[in-house]
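Read through the structures below before going on.
Only the coordinates and a few stated rules stand behind these numbers; no lab work does. Everything numeric here is computed off the predicted structure, so don't read it as measured data. Cβ atoms are built from the backbone, for glycine too; each structure is taken alone.
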Structure 1
């Protein structure tokens, strides 16, 4: 059967862009890991991957106006960047879309199980006792059912009960749900990813990807769309090509001639189809010109090149999940005084350093390991309305310590309350505030204060991100 879909002049379309993130195993940096459908990242724009070829100029002096051909050096780390949604999964305790990326950036993921309010000690307007008290820590958010609606609060302390701020609108009833949550907290070391990027008719894999920096903003009007950036080790390419020689149904591995061997790299995954039969996820193990050696995939079959056999990049079918959430006003507790937040911006940089592993160098053309040698950088800013009661509070902002800031975003029900499983909360547990500045918002004065999150205990508690 001759395929009519193969078109070497086919132009890639911008809407044909997908990005998947698969978590690489500890100690196996740069070893390609295949994604599953749930690893689809909710992109909100174009993903960018750029890497120098490593070509070096030949600077020898000679009596000619023409330069010599350059020499090929080691390939430096590539740079990656992409925007994405922060989207809760819709189910409390279930990881959100983009889970692997968030875990790689922060370093640690925690899942807190669902619980219920206990009868003793009795709940109060700002405290309750869950069945498993050890699952709750100060500085975390919690979502509790109050009557018929959900309220999200910040945990201020834990002793024989969980204490929260601000107060609940009513005392939680015995047996009321304390919903499950998934949180991402900072760690000394961060993980690596295999990023799979589909752009039109081509899939590129970026093993050894380090999603080490995150820039995000929560405000009261827009969706939460952070930008992720970092470095990556190398690029593995798989375009769309044709078989130019026959292969039988048993040989494994097999070497075949293709119409253009430049369209694939070692490590690429591809499918083979003649329009009737399809073999899924073959893996390229060697390339010599237009001769490609590969291990066979699922549904092994004999293919006749004269029948028009197309080879296309493999990817799982992406699973779209989650809900787009809108930012809501949060609260800051500055020297014990609650302040309403209009906007919170935070930039996290884990200061990851790609480098060659000099102890076990293989002479590879790309960096072979990475570390986090320096202190991370976490900076941001806070916008609040300048109310009369704040005048004294911000008089010496350079000496002001903020105990906690929390900024939620959620899908609201018809009464404006959060829906369980559809809320995001960003926590800044401790920080100092720099000198404030003033601006105008529709006739009202807004105070903007740079914030410097810190953690004197050295326990990686500057910031955290939670889905409830």
Structure 2
């Protein structure tokens, strides 16, 4: 009797080998998801809450939005002030918002974040439809991890994520129309509009318009009129022509200024090499799928592989341009994560979590961490050092508002705007558009010559144009220091 009771008691806690394997596999997935989301969430929250612009281009975009809101010219001839070289819609959207809300340094970041999260949720539903919660979490975490390698652009004031959102939306709508053989003029017009909006946020979104054409190599795609996948690309060419003819100043900033920076082909090769070399999870999954003779590649996987090859080549090309940075690889990181999730799903391992399957899922989670966090989660750079600019920025703006005379802050014109209400030029936007990185832009030099006070943002990038030696040589003396900001007065 006692033995039977003991057996019943222990039986309640007995787990089969299958159950243990399943718990281990799903636990590893949740561990990866926790690391991925937590590791990216801390920098994301940090950037969202900064009172000051986190980079010179964010400062420029905010001030240009204020210029638009006041009805002042944004795109001027080369003799006028220079605006940013991104798409005109970044300024327009902020300008409309600033007609409703007070001008602030947060709006551009929230636009980027909303576009990023919206795109990730959309892709997660597309890839993980009809899958359980664990798989959906793994998919979202993988996609979210792209933020960590692409310099945390989900909350950057340069609205790359809005461009990617509309570009991906155009691809998905075109894909749906081809699969369903829908030749509707209105729906294809909407597809073209999505691509145009994407390019209007950032020019590089044009690469997405090529994907509907590339997908045509798959027989399953060839439904409906053959020429329709080519239409978005030609519409974008027509759009560029319209800008050139009717809005030459916009065209000058968006395309001519952008094109003046050369591509380093040696750097391009290096970027391609280390991008693919670090994709441990992808290569492992691809090897598994190649040797699974009983599970041939699905059309969905082939589409993602085509998209991955194309966006890898084009993202690396954008990064290889002079002054290119890690954000250029955002399309590659996102499509790589999506491709990995698609391949992983179609291995069938998630459907049978026996011991062997659980070990592979556990290994996949480890490889995911190594692929997306090669140097560990980037939290130290944000939280282990005090952010001196956070408090000093507000104090500085209040002080600038009390100064009598002309104040110039070419490194961060939001300071003069919030302190004096004046719209001044941004040295980095002037430099980017003029293409001369060695000399102080003429308009900025004129502004310094006529200024009574100059604000030096200490340690701002490489401090090329506003630093103590330059200001001293032009007759300024340091009047007051805020630690990370210095106010100089003409002597």
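General remarks:
- Value 30, calculated as percent of Cα pairs over 42 Å apart, assigned to which of 1, 2: 1
- For -500 (helix-only ellipticity at 222 nm (-39500 (n - 2.57) for each DSSP H run of 4 or more, over all residues; to 500), calculated) the corresponding structure among 1, 2: 1
- In terms of distance in nm of label points 7 Å out along Cα→Cβ at positions 427 and 459, the structure with the greatest value among 1, 2 is 2.
- Between structures 1, 2, the calculation of Cα Rg over 2.2 N^0.38 Å, for residues 107-298 alone yields its largest number for 1.
- If distance in nm of label points 7 Å out along Cα→Cβ at positions 267 and 451 is computed and equals 3.9, the structure in 1, 2: 1
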